[in-house]
Structure formats: C-alpha cells, structure tokens
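Once you scroll down, you'll see the structures, which are given as structure tokens.
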Structure P
Amino acid sequence: MVWLDALNRDTSLTVPVPKRNQQGIYVTQVDDINCTMLRWVDGEQKQRFTSEQELKSTAEMTAALHYHASKWQPPSSFVRPTVNRERVQNALDLIKRQVQEGLFDAHDIQILEAAGERAMALLDTLPKNKMTWGVLHGDIVPPNIVFVDGVAHPIDFGACGFGPFLTDLAITFCFISPHARQQYIDWYGKCFPLPNDYVAQIEALFIALQLIGMRNALGVPESNNWLPAHVQKCASREFGKYASGESFLFTGTPFWK
C-alpha cells in the first residue's frame, strides 16, 4: 500500500491507488478480516500477451517501476518477502519430499535440485545496490496487467517483495517465447540500466521463481492433476539445460508447450 501510494504520487504510472480509512490508515479490520480499498484501474486483462506493443509497453512499465524503486526509501515498517537463497532452498526441500510421497519422479527432482543449487550459488553473488536490487512488483504477468490501447498498467501487487530487479523480467518471461525475450530486454534496457551479466541473472532467477512457484502450487489440492507433468517438462527443458551449464533463455521449447 505504501509503495502504491508513492508510485501514484511520484510517477505517471496508472496504479490501483490505496484509500485510507477515517483513522488515516490503509487497513481496516472487520471482525478477524483485514480489509483494504483501492481505486479501480480500467482496462482489459488478458491471459497472454497478444501484440508487440503490449510487450514493449510492459517492458517500459517494468523499467519505470524499477526506476522509482531505485530512488524510493521504504519506511522501516515496510516488511515484504525477499527473493534469496533461503526462500529457494525452502521450496526445493519441500519439492524433494514429494518424491517419497510418489508425486514426482526422482530423476526429475535430481535435475531440479542441481539447477536450483546452481541458481542459488549465483544469487549469493549478486550485489545489493540501488540500481540492481530493491522493491519488486513480483508478478508481472498478463493477468496482473490491464491494457488500454496497448499501454500496460500494473495491478495486483500482492506478490510485492524485495530482490534483484531482474526478478520481474524472469517472471514475465514465463509468458514470453524465447525468440522474443531479447527484444523485451532491449526495450527495458533503454529505460533502466541492465547489469553486464543480465542473461546469467535472469536465468538463475527464472529457475528460482519456478521452484518457488512449484512449492506454492503444492498447497493447492488440484495441483496433483497437473504439477507432475509440469515438473517433468521443466526438468527436460529449462532445468535440464541449466543443470548442464547450458543457456536456455533465448532457445529451445519453453516449459508451457
């Protein structure tokens, strides 16, 4: 809520602005439920990107969020999850336990573990400075964007947290084919500086976020119907390449096909 208020005040981005209650705070407790109210953002939600203009605008919007985050100082009360080794390791440990339950193939999980270890090793080396690390949207994907004439407006900041800025590109790339990713990166890079090793960072974050996503899916009962196949595809594609030291960002068949 605090970041949304700052984005509305400091930028030209269209965001769901939070409203304060009569006590001047964002959260109102009704019985045991914490409630918030935000301004509605008009536009069209989509399940996937449908044009080059939508991709370009999303890249520019993401860069604008990161530019603001690089200048903004969150208050001490601003506590959010962080993308780091501990979170990825927690996800990997829970996924590994499902082999004993018979949910996942042991060989697939060995590949996931090898890829996860390589990703965590790289994450450990990333610098934390104002131009590379800060507050993230955390889930910039088509269902969390509303489009007006091809212009992207971010909504649903529920996954907001701290981490490398390229985390937001890595999660978006779960919805962008490999051949279109370099152009997306170029659009973003024209608006916010990229680190020299951006490919290595994005690949490590892509692996990390997939593991976190798998871990979150384990809490959904119906995930047993699709998650094993998803894990198998990831192991045979992006994770398999990454575990072998190969690059996957711009080549190959993505996990969703």
Structure Q
Amino acid sequence: MKPEISTLQLKDVWQLPEIMKTYLPAEVYELTTFSCSGYGKYVEVLLSMPVKWCESRFYGVYVDGNLVGFAEWRHLGDILFLNNICILPQRRGMGIGNILFKKGLEYAKRYGISAVYLDVFDWNIQAQTWYQKIGFQVMHETYWKVGENIHRNDADNSRELILREYPQAEAAHLLFGFSAFCVQTKQRDYTIGRIKDSYFRLSDISAITDRNLLQGLYRIDPKRSVLVFCPNDKKNNSSFLRTITGSFRMKLLINNNLHIS
C-alpha cells in the first residue's frame, strides 16, 4: 500500500520513543527526552492544543494504517526547525524521509518562511550527504558531553543564586519525566533542563565555569550528572567531561527553485 502522510494520530504518540530507539545509539538515546517515561504524554498534550497555538507540528507516515515514520517540525518565528525525524529500519530507503521533509517544506512555503534549520549527528554521514545535496550548509558543530558535578565538594556558596519556575518544573517532571527551570547567579541567567533522574541539561557552555550554579545544582540533586552542549572550541573542552557524540547545525535557504527528488 502507498505510504500516506497526515498529522500524527493521538493513538500513536507512545510509539515515537520506540521508533527513535531503533535509530539512536543507546548512550545517546538516554540523553534525550525520548527516553523519559512521560514523553508520549507530553506529545499528547501538544496534540490536544489548537494547532495555531503550538509551535510544534507532528506528522506521521502510515502504511496500511500503521505508523512507519514521523517528523516534528517547530515553527520558531521566521524559521522552521526540523527537531526530529525517524523511520522504522525496515522502511528506510523507501522515500519516507522525503515525504516527511517535503511536508515541512510545503509548510514553510505556505507561511512565507525563508529558512529551514536542523541538527544532524556527526556519525550520520548518509543524512549529511543528502542534506548537503539539496542545499543545506553546515553552520557549526556541537559536542554532547557528560560528567559528574566537579564542584560537589566545594564550600557551599549556593545561597548566591535564585531559582525560578521550580515548582512548575517539579510538577512537569512528575508527569513527563523531564523538565526545565531557571537559575539566576551573579554570573548570568540559565535555563536548566532535567532528563529523568540522571542529568542536568546545560545548553550554555559558561555554566561549567559558574561555581555557584554547579554548587546549587548539587544541592538540588547530588546524584545527577551534567549533560553539556559544547561548541567546537578546544578552550571550552573541560577535562571532567566525556564526549558522547557530536552534531552539526545546518541551514537551508528556501527559494522557488528548490526541488526535493
């Protein structure tokens, strides 16, 4: 039967982590929200919102009524970001990725969006080659690094910070298994993510040099390691962090001559 694309059906939200698990190496999968117990519930909430109020668009490709692949696109102001795309192993190489990508491209043209962004893992050479073939260009590389909190044994100066949106984060974490809250220190403001009971997620490289922040995070949960997204810059490669993987941020400018075969 010919593959058909539609908005992701509510009944299939719990399949997304299982599909993604077939693609990601185990140690990378554990660093993502897909590995969290409530990810399906999170997507349920997003799909229950009026479409025009939600920045995420979930599409599924179905064969004989069964989900074989999906994509999540995020409409962020004047850009469109391909946040996730994955196809079941037995259905790869059959053009399903093209179907999902074209759907996003149609959306971008409909709403006058001029650029599409995405992240692709550095080990996924096949995807990189395909994206570059249709016009994507690499902007920068990011390393995914993990390590223990190096300031756990320092004198406690964690009183010199302020938590914001923490009660809401606690409630969200119980429901979804992941969450985020804000921390203000003398150095700057941060958004801190949490993945399961395992990691604090730090997207700002300056966080690993902010002793007050790391001491505060240790007080919140002494058992959590840190997951840090580091730019491709050797001076920021801290010795206490171990590299798990890397990813490239890519950009495509949309024009009327763009053709996806």
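Computed from the coordinates by the stated procedures, all read-outs in this text should not be read as laboratory data. Computed from a prediction, not measured in an experiment: that's the story for all the values here. Cβ atoms are built from the backbone, for glycine too; each structure is taken alone.
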Looking at structures P, Q, which one was FRET efficiency 1/(1 + (r/R0)^6) of positions 52 and 212 (r between Cβ atoms, R0 = 41 Å, to 0.05) calculated from, given that it came out as 0.50? Q
Value -7000 of helix-only ellipticity at 222 nm (-39500 (n - 2.57) for each DSSP H run of 4 or more, over all residues; to 500) was derived from the coordinates of, among P, Q, structure Q
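One of P, Q was used to compute mean count of other Cβ atoms within 10 Å over residues 108-115, and the answer was 20.2. Which one was it?
P
Given 18.7, 57 as the derived value for Rg and Dmax of the Cα atoms in Å, which of the supplied structures P, Q does it correspond to?
This value belongs to structure P.
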